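Chemist: Input: structures, listed below.
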Structure I
Amino acid sequence: MAWAFDQSVTTQKLFRFFQLNGAAASDFGNRVSQTFEALTFAQVIKWYKDDGWSVKIVNPASNQKTGFRLKFSTRGDTRNFTHVRCEKGVSPKNEVVQIRHQIRVATHYNLRKKKKSLRANIVCDVAILKDDFYDGIVGSMHVENDDLITFVEAKHMNAYAELIAGFIGLVHELQPWRIGHDVKKRRAKNAAHPKPFLNLSGHCAGTAEGIIVTMKRRKMDVAVYDSQKPFLKM
């Protein structure tokens, strides 16, 4: 199967998308994997906008000259990178969330109440968080797990069984209830947001499809999208 992801075409689509949404964005990474991450970030923004949320792209104060700046590394202070603020509803019943790129989130099992935290955290490619102050997160610092609403992993590759299994493991560390016995009850509280998903630039091999079938049979509150079945089209 021919590779479906075209970095040049995608860059032009991203430029137009952010331009239409009020951001003078032009840097979507040098590596193809970075551009695919930027595409995934934009797809999540578009999902919220299409669902009726007001969307505001917030550029870092330290980068006002060039404006838009995505975080293509696990390093760096969050205050120096662009994030997106989404709002829906009317006060006082409105809901506000933030979409962040490459931000550390504590695992469900991290011992935050101890004086010395385990520092059990994972960098999410795209994280949807409760609205709060997240500037100054740097190094091994992290967002608390309770602030995580949902998340996305972006992989520039074809998928095989082990990759899908690894994603399930990631879900287990961050939001284990999504693959546990109380999915139905907890999912109802999070129905206004996408379920955690793995976004692939390539396609799923037969062994990967096999795992995905069992995920559906087990009623896991997760999803996998690829070039054949995209999350949404830009």
Structure II
Amino acid sequence: MNNCCKFIALAVLSLCCAAGNDVNAQAFRKGSLLISLSEGTTYSTYTTTNFSGNADVVNSGNNTGNHDPLTIEYGITNHWGIGINMGGDLYNVDPSKYYNFQTSTNNVKAVMSELTLDANYHFFITRHVDLAAFVSLGFSSVSFSGNNNGDNAYQYKSGGMIVRSGTKAKYYFTKRFGAMGMVSIFATQNASDGIKGNTVGNNYTTTIKGTAIEFGLCYRILR
């Protein structure tokens, strides 16, 4: 083999090795197991509807809440991942406006909880950067409880479904540890009919639609 052929063969081998090393150095790939924990703000339209009569809207208004999900994802290909998301939003709600009952402070802390199955497509991946789009579908609930004037207990629980979609951006400072940001839109509807133990809001449906912006930390366990 002459020197020219040797040089070409060496160049091709070098490119193949570099490509292989580049794939192994990606921030996301098949077999990756990712965990992320974030905290953010939800800008929502909070609506309650009374279905005991003519499905009348009780009240609808803008409400800002706190959002704090935990997400686990597994890479099934070099670009697709599936995962679960567990989290909740916390809203301060005036019960006299939304559920037609009063408390001593005219304020309850309504919790919207969610458990979803997520599909993620990682459309841009480098050694440190991972950009992905996702869609989520799962179960949700809205609940609050307390004591009015110290002796009259109240409770509201409702359940339903939630759909969420958005984008995630992750930057890895090391091979496994990084920071993330996420923007999503969501809609959830939760009905209280058939749920035992409610003392307020019977036959009320709580609908929440909005946008969540959050930041947090991420960690890659596998690969």
Structure III
Amino acid sequence: MRQITPEDMYQAYLQEMLFKSKGIYPRKVKNFDNIKASPDWPKFQRLAFLVNAKDGALDYKIYFKALADHYEGYFPTSEICSMKSFKLYRNKIDIVNSYRAIEKAEESILKSIKFIALYCVENEIQTYEDYLCRNITLMPDLLKHYIAGSISIHFLALLEDVQAQMDCYPKDCVNEFFKQCDVDSARFSRSKMLTNEKWRKISDNLELVMNKAIEQYRKVNQKL
């Protein structure tokens, strides 16, 4: 997995603040000399270190979005690595995965599909099945990305049997990070989603859908 840099942190910080406050995305920063010379730079270095240490279990883009949403745009750099900020991040993930968010299930599923497809392309993972099995004896990627909020409970609800998938993973990891309430949320979400013909077909053909998405993003990446 590509190492995340402090520069990545700073770009995401600017992007989420400006989009929330002004509705615009900033240009990609090319010169970081000014920010590197400021007292704030160690905060971005610290967060990059934490993101890399978590190895996929902390999604910094969602993290900064949670902060920008909470502060309605600008937020002080003093909050970049605060306990309050990590709580805001966890709360955002919990809300997305809650029963109350079922009306936003489609949006979170599409984001999850895009994330997995891009992740597979960037890490040279060939198929969706390979993704499900990656790091299966340690900390499976699927579980890490669920913890990080990169994929939602609504995406996991597309699996025919989410509990059966978790049973393939180390019991200690599942016991710590995928509780009975997560299983219940997935089953509740699935019961609602399967009343929709489109999502029922996607669920029935999930592996095919995911492999097509991976291939599409691979072709896009090759053209860049």
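Just so you know, all these numbers are worked out from the coordinates, no wet-lab data involved. All values reported here derive from a predicted model rather than from experimental measurement.
Chemist: So if we calculate mean projected area of the Cα convex hull in nm² for every structure here (I, II, III), which label has the highest result? All intermediate terms of the calculation are to be shown ahead of the outcome.
Modeler: On the way: I: 13.6; II: 15.4; III: 13.0.
Evaluating mean projected area of the Cα convex hull in nm² on every structure, the highest lands on II.
Chemist: Next question, about the same structure. If volume of the Cα convex hull per residue in Å³, for residues 121-192 alone is calculated from each of I, II, III, which structure is the one that comes out at 122? The partial results should precede the final answer.
Modeler: Numbers: I: 122; II: 131; III: 90.
It must be structure I, since only it matches.
Chemist: With helix-only ellipticity at 222 nm (-39500 (n - 2.57) for each DSSP H run of 4 or more, over all residues; to 500) coming out at -9000, pick the structure among I, II, III it was computed from. Before the final figure, lay out each step's value.
Modeler: Details: I: -9000; II: -3500; III: -20000.
The read-out comes from structure I.
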